[in-house]
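These are the structures in question, set out in turn.
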Structure 1
């Protein structure tokens, strides 16, 4: 009887082919507002898109206005509520604009994803110029800390929220010739634990995601040639590069209530690469 009733229904009523990709997701971030830095391509864009597909309103950013406009259009074409801000994370006024947009357009902030990073020098760590070392730590560490510091009162207003830092497998296994970059990413592991322990009673969770080697433009120094790729994959049991969406999935989980009992932790998404200090 049940089977006959099912067969009598139009196929379109049984399988929602005409719904959007956003509607097919769980909506576990419905009503949330998220800022994702460095989010107009690569891992950052994948994170913004995933959070948006889960129901969040997202604010994307980049140093280049054209990149911001293109990313916002692409997200909106997917049915995602998105705004964009030109932001160099080392610039205080531009960082302030992120929070202004969150408040003025969406009424507040629930999720901060600090993804911006640089690596201006591909060189052995004891040969890196001091100015390159300073730039790496200014962007990769200090700006991440400043963003969290500035997000804190905004999250308090909402009764809590989530901060996610994007680190790297290089935090655990320093990659030659990316020594200084690797050290900066190790620092984010400590920053995560330190902030998490101080804001836990404010209903704010702070976690970190350490991606493995993901074939993006940013990682081209270690993925662009066959020799470099072979060497890079030697530490990955899955023997392949990661995909941006695989990192985004972890960030979405940590940003959601499904991770309500997780704080101060780093989730490694690296194809089985060894991760311990």
Structure 2
């Protein structure tokens, strides 16, 4: 069921969530980029929508355990990430593709994914098979021995996803994975996303509404560090009308929800 989030509302508590946040606050420098978010994600592909500067990347980095929460609660795979916890054990079950990811340009695709598998502590005996499976999954089997510097932007993104899934993660976090891709490459990415394991909790952060509307079962909309809406992609589309900005029902729903949020915030000031 869709929910337009009010200040006092909290995420439901009767589900085995892979990701669960309650009143989560995360700082980005001196700014509180995530400011009291209640959120819950289970298995499936989830879209994290919002305009530039909404706090999406900061939230994704917190879910990836790159940033520590400043306040509130965050549970990953049933474990709180605050206090004394074995973070390495949690991180072994997370796959993460940052918006800007680095690699040695002279590495081949296979060497890059192998190196990342080693960093993720994939057992040595299983690395070769895990790497081959990940490369095949993203459609780069025929480019496995090509150097990373020879890949197009779309292929480099696929290699980035391969390293993110090489450890067979239970949580997969993709931050702006279609940034810089042309329309054809974005469609290829959507097909790839549909083929990811149903046993994985995949979170795709983007400001491109149609990327979410076509592949995600669930959408969370954030703005100014707050959760504005969480529900099905169809519910997002239904939130708008013909008078709202946008070229599709999903874009009009996105515009309508942001407009209502801004009006509510202005009225509270």
Task: Parent structure of the calculated result -13000, given that helix-only ellipticity at 222 nm (-39500 (n - 2.57) for each DSSP H run of 4 or more, over all residues; to 500) is the read-out and 1, 2 the choices - done: 1
Open item on the list: If distance in nm of label points 7 Å out along Cα→Cβ at positions 108 and 156 is calculated from each of 1, 2, which structure is the one that comes out at 1.4?
Closed with: 1
Open item on the list: Quick check for you: by volume of the Cα convex hull per residue in Å³, which of 1, 2 is greatest?
Closed with: 1
TODO: Have a look at 1, 2 and say which one yields 1.11 for Rg/Rh (Cα atoms, Kirkwood Rh), for residues 124-187 alone, as calculated.
DONE: 1
Task: Answer label among 1, 2 for the case where relative contact order in percent (Cα under 8 Å, 6 or more apart), calculated from the coordinates, equals 25 - done: 2
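Bear in mind that the values in this text are calculations on the coordinates, not laboratory data. Because the structure is a prediction, the values reported are computed rather than measured. Cβ atoms are built from the backbone, for glycine too; each structure is taken alone.
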